[in-house]
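Taken together, the values in this text are just the output of simple stated rules run on the coordinates, not laboratory data. In this text, all values refer to a predicted model and were calculated from it rather than measured experimentally. Cβ atoms are built from the backbone, for glycine too; each structure is taken alone.
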Structure 1
Amino acid sequence: MKQLRYTLLSDGSSDNAALLPILTWLLRENGVTTAIEALWAELRHLPTPPRSLPQRIRTGLHYYPCDLLFVHRDAEKQPYSTRKAEVERAIESVARGSVIPPAVCVIPVRMQEAWLLIDEEAIRSAAGNPNGKQPLSLPPISRLEDLPDPKRELHELMCEASGLSGRRRKRSQVRSLTRRVAGFIMDFAPLRRLSAFNALETDLSETVLKHGWGDNRL
């Protein structure tokens with residue numbers, strides 16, 4: 001195998017494609033040196049989008065075949081363990097009826113925007129104002145999993161970082177720009193202080209080791 005192709009099947013909108021740089025970084029950190037192709041499974045354009053998680057997994061794999069599947073669900077108000085069990089049941093349900101690639105759960109506590117609140121320069125760059133001097137109050141890493149609404153927090157920081165005010169701020173497309181934040185972050189290591197991120201890396205590391213993806217003999 002000359003490249004590793006993975007698919008991210010996520011909740012909600014294309015904002016969740018912001019997870020792709022994080023997942024690619026984790027693969028590199030855990031020894032994958034071959035070329036990596038990252039795909040985000042866009043299913044909303046289908047005439048009849050699948051609703052249940054098992055249906056979405058089957059459909060995602062049909063349209064976006066891969067070597068490794070990441071299944072994302074935000075924990076939101078549910079305990080991490082509850083969400084992970086839910087995803088694992090869905091994966092097992094699909095696997096009983098067909099051969100599927102290895103699958104890894106991606107379950108940020110609260111929501112994935114919490115994982116983007118770690119780099120002030122990345123937020124400024126994504127907001128289109130990399131040289132801005134407006135003070136940005138990023139929450140401590142230790143509090144990220146306790147934030148009641150990380151998405152709102154990120155949007156407010158993007159507005160501040162844009163340097164715009166009044167009508168110009170209202171017209172700015174801050175919401176559509178937030179997905180760019182991850183692309184400007186070079187090091188996601190600070191997230192290793194978070195339990196959900198550590199759980200993701202542990203599962204991914206075991207998968208990479210099990211399938212021998214950690215060297216060039218793929």
Structure 2
Amino acid sequence: MKKPAAPATEFISPSDLTFGLSTCKRCLWIKYWFKVTMPGAFPLVGTLADLQEKHFRGASMQDLDPSLRPGKVTQWGGWVKSKPMKINGFETRWHIRGKYDLVASNEDGTVALIDCKVSDSSRDNGEFYAPQLEAYAHSLENPLQGAPVSVATMGLLVWNPNAAFDIKEKQGFFAAQHYLPVERNESQFMALIEDLINVLEGDFPDAGPKCPTCNYLVQRSELTN
């Protein structure tokens with residue numbers, strides 16, 4: 001497949017460092033050069049994320065988790081864009097662009113980055129989401145516009161639904177809350193970025209062997225032919 005003269009977008013989504021690169025490089029390549037992606041169906045994800053984000057607006061960091069530095073949630077649902085990414089000292093055409101959940105201003109002048117999750121998946125752990133959070137942190141520290149800020153801590157704030165309730169004609173779900181700290185690892189993040197950019201700037205890659213989209217298209221083609 002021939003590449004166009006320029007990619008459809010030069011902004012890398014932080015989630016592609018967690019989900020895309022490890023699943024299928026072919027789908028990732030098509031996404032950035034042709035802006036074609038397989039439609040997803042997650043009807044409650046947006047609603048639950050909005051409710052969780054609104055719940056913590058203005059919250060004290062100590063209310064989120066006692067281990068966090070003293071501070072307060074001051075920003076939510078904000079977009080970040082990074083300066084052009086550099087690989088081996090050379091500036092590329094690619095930037096990071098994403099929407100974070102919560103940012104807190106710490107009393108020591110640093111900020112804390114918090115990603116909200118509503119899930120009972122064992123995959124929702126710090127190591128799995130570390131590249132995504134590091135992408136947000138990198139963009140806050142290397143913004144395309146505006147003043148940089150120092151990200152001191154980052155982590156996941158997870159709600160695990162575990163029971164339903166019915167009180168005075170109001171229904172809902174109870175959830176256990178826990179905070180999972182995510183360690184900063186800029187070198188690992190830059191290695192992933194380099195891998196991703198090399199894939200995007202390269203030729204049409206092979207399909208991922210476990211890619212559900214590619215496997216579906218192959219099986220469908222075999223049936224129709």
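Largest in distance in nm of label points 7 Å out along Cα→Cβ at positions 18 and 154 among the labelled structures 1, 2 is structure 2.
Could you tell me which structure in 1, 2 was used to calculate Rg and Dmax of the Cα atoms in Å as 19.6, 65?
Working: 1: 17.9, 56; 2: 19.6, 65.
Considering all the candidates, the number was obtained from 2.
Taking -12000 as the value of helix-only ellipticity at 222 nm (-39500 (n - 2.57) for each DSSP H run of 4 or more, over all residues; to 500) derived from one of the structures shown (1, 2), identify that structure. Before the final figure, lay out each step's value.
Working: 1: -12000; 2: -9500.
Matching structure: 1.
Work out which structure the value 133 belongs to, where volume of the Cα convex hull per residue in Å³, for residues 50-129 alone was derived from one of 1, 2. Checking each candidate, the match is 1.
Looking across 1, 2, the calculation of mean count of other Cβ atoms within 10 Å over residues 106-113 that yields 16.6 traces back to 2.
Looking across 1, 2, the calculation of relative contact order in percent (Cα under 8 Å, 6 or more apart) that yields 22 traces back to 2.
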